[in-house]
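Bear in mind that the values in this text are calculations on the coordinates, not laboratory data. The structure displayed is predicted, hence computed values, not measured ones. Cβ atoms are built from the backbone, for glycine too; each structure is taken alone.
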Structure 1
Amino acid sequence: MNQLAQELNDILHGTAALSLLSDFGKRFYFPKGIISQTAEAKKYASTFNATVGMAFNKKEPICLKPVKKSMPGLSPKESVAYAPTPGDESLRNLWKKEILRKNPEVNGTGISQPMVVSGLTNGIAHLSDLFVDPDDVVIIPDMFWGNYRLTFEARRCAKIVDFPFFTGQGGLNIQGFKETIMNNARNGKAVLMVNFPNNPTGYSPTKKEAEELGRVILECAESGVKILAIADDAYFGLFYEKDTYTHSIFSVLSSIHENVLAVKVDGATKEDYMWGFRIGFVTFGGKTMTSDQYEALNKKLMGAIRSSISNASRPAQSLLIKTLQDPGYTGEKEQYFQILKERYQTVRRIVASRKESPALTALPFNSGYFMSFRTNGLSAEKLRTELLHKEGIGTISIQDTFLRVAYASVDLADLEELYLKIYETAEGLL
């Protein structure tokens, strides 16, 4: 094992984080090579800096005129220069402030400095490399984003174990979380993926359910199970009901017990309507974790970033910095939130009026971009293809039992027609 990797492992000695690391994670480190030497030179090379593989003219990165013309608000440094491996430091600071503003229960000194990754998918993939070994079990409720299978099973040869997301009464299956963790912890280790607002159902826990979820994970941790709890917060902030828990579940888990390492994976993708920017963040939180231990984890993550994408997009980071600093940022986001909330309320009204449909049953939903139907007595894939080829309507079938509808992508004026055709087509297939 490389000496730098061993030094990071020594810093993590005695923590749940070290026990949770995969073989890959234990072996990884950030090398003291070109990148670290370049970072050092930026601080101290006051005469000339001949370290980085970039072309300069009059001390500015060379930038083609079409690029300058397309991004007039960015300097060459902000548009074409390499970004640091962990991300632009000012962006990391801004994002941490945003996490604390949106999640006031989180202790600002008790979490790591966010690391910039190339979107949430990239962040989750790095976490799977660092913490998931072949044959490890990854625990996920049965309504989950299909890309998790590629990330954990195809990439890492782990096994996804799922359980019913909802109880028979339509609430979050808290007991299912506990039983599945306790029944599938291997060598005292459990990896848990939690995604709220959920894709594909559009459900988030109520305040009471969030509290109960924290309680059962605490009970599992107190029993000796070391838990990596990954909060996939892709749709964070889009909560439409008063009784919904409006903070990240990371708030509950980041300081709950020494045996729990919580990780918040979030980003500008949906939160700031910047889907193609591919800017995400990874933030660690664990009770009794020190700043040195967080830095050790971040250096392992930096090694994973360096060995794969090298660094996330510089112009995307620069534009996000300017967006977060804009005085109209919060107000404009609130306007778009209200647009999405109105679409949500319209869909709630429509499905309530069709609750007696023999073909479709709406699953609980209260947040995010989506809602899903359970198809009763018909194939969800058959319904999807009928809608697509006969009505020109695109939807997503899941497990041939559920149909996901992204109402966030349809204008308010078109929702009545959309859902009328979905119901009529489904009932025509019975």
Structure 2
Amino acid sequence: MKKILSTVFMLFAVFVLPAHAELKVDIIAGAAQPVSIAVQKIEVVGNAYDKDAKMIRDVVDADLKSTGLFRIVSRDALPEFVEMGKMPDFSLWSAVHAQVLVQAKLSAESGGRYNLEFYVWDVNAKEQIEAQSLVASKKSARRLAHIMADAIYERLTGEVGYFDTQIVFIAESGPVQDRVKRMAIMDQDGHGMRYLSDEDTFVMSPHFSPNMQTIVFLSFRDDDPMVWTLDLETGEQRRLGQFGGMNFAPRFSPDGTKIALSLVKNGITHIYEYDIESKQLRQLTFGYSLNTSPSYSPDGKKMAFNSDRSGNQQIYILDLESGDVERITYGAGRYATPAWSPDGQFIAFTKMADDTFYIGIMDPRGRNEKILAGGWYMEAPSWAPGSRRVVYYETEKSIDGMDRFSHIRSVDITGQNIYEIDLPDGVNGVEPTWSPRLP
């Protein structure tokens, strides 16, 4: 991934202090009362650049604010700057209603590297609850910011952070009747978008491998819809195999050794599993119905998929050991595009009912359905690491109904704090997939 992802030469926590403060973010309630965080100006030592220190602070603020769980204290209200190593006057920080204080120092090391040190303080308890030191290349300064934000988020919520991640998606451009579809990748906040495919080949349905080395996707190269893989380090593309029919909707298994896909044979669509090492194809669904959109459970023992075997689209669970299939959706409307959460507690889905599309979640038995978003057209939910947020795309019509605009959006599992990921002008985003944490 050296050519695609930012290269981190060395990245580690030097020390983490014992955490025994009572400060915790109420993530179950969706942070009805966000925790107030003050991130003071980052110290710059030696040949470190002021602009990089400012960027790191800005990114940390933006990451934490985007969750909806934190309120960033206005910089204009912050007390006088306190150097790291000196005890803050907590009464001053309490006066600006800061519950958490973050101090940081950026210093340049030999070999073109940065050392980013930061302390996290519980203002009310007057104690330090986190302290880390991170080292990476200067080119990876933005990643340092995301990793710092992850550490703060994890310490205050107890959940896995998701800021040091990427999103692969299909970038559409041009008139609605003749859209160009290119595969693209960006940081989870929309920064650094770059194309992974050219303008001449229609592509769809990209998904990451668990180790972030490979992307699997559908390509219409030479007008032949087949599943291909892209090596993120070399840029090499390979067709998955010759299966004797159109194949689509690919998804890696949790261990990265297999790829599930849909294959059309004799006009019937079934789900198959391709073993990457043996190059063997195993059929998983049977009968005369349409079966597609496979999604593995985190332990790799089950698979969610949608099928019209009951008369319209519904979601089913396949036991990969026994072959047993169970229908789990019975609500009004049609259900599709299931996506199992990384922690195994939820399945996200697309629902179509009453001329409206919805993004929702439910448990793996199909119970406790919760709608997170709804609109004219939305689809393709994908989970962030930690299973806290879902990314999806929404398409809207222009006022005259002649044009279409597609946006990539993210929503909390409480259904709150929906935000749009900024894309370059003229780019519509569809079919987003959230990556695991970067290596």
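For mean count of other Cβ atoms within 10 Å over residues 120-127, which structure out of 1, 2 has the highest calculated value? Before the final figure, lay out each step's value.
Working: 1: 23.9; 2: 19.0.
Result for mean count of other Cβ atoms within 10 Å over residues 120-127 over 1, 2: largest is 1.
4.4 is what came out when distance in nm of label points 7 Å out along Cα→Cβ at positions 264 and 392 was calculated for one structure; which of 1, 2 is it?
Only one of 1, 2 returns 4.4 for distance in nm of label points 7 Å out along Cα→Cβ at positions 264 and 392, namely 1.
For the read-out relative contact order in percent (Cα under 8 Å, 6 or more apart), a value of 18 was computed from one structure; give its label from 1, 2.
Details: 1: 18; 2: 11.
Structure of origin is 1.
Can you spot which of 1, 2 the value 5.0 was calculated from, given it is distance in nm of label points 7 Å out along Cα→Cβ at positions 88 and 176? Intermediate values should be presented prior to the final figure.
Working: 1: 4.2; 2: 5.0.
This figure was derived from 2.
Among the shown structures 1, 2, from which was the value 1.2 of distance in nm of label points 7 Å out along Cα→Cβ at positions 192 and 208 calculated?
Numbers: 1: 2.0; 2: 1.2.
Source structure: 2.
Starting from the value -3000: which structure in 1, 2 was helix-only ellipticity at 222 nm (-39500 (n - 2.57) for each DSSP H run of 4 or more, over all residues; to 500) calculated from? Kindly include the intermediate steps, with their values, before the conclusion.
On the way: 1: -12500; 2: -3000.
Of the structures listed, the value fits 2.
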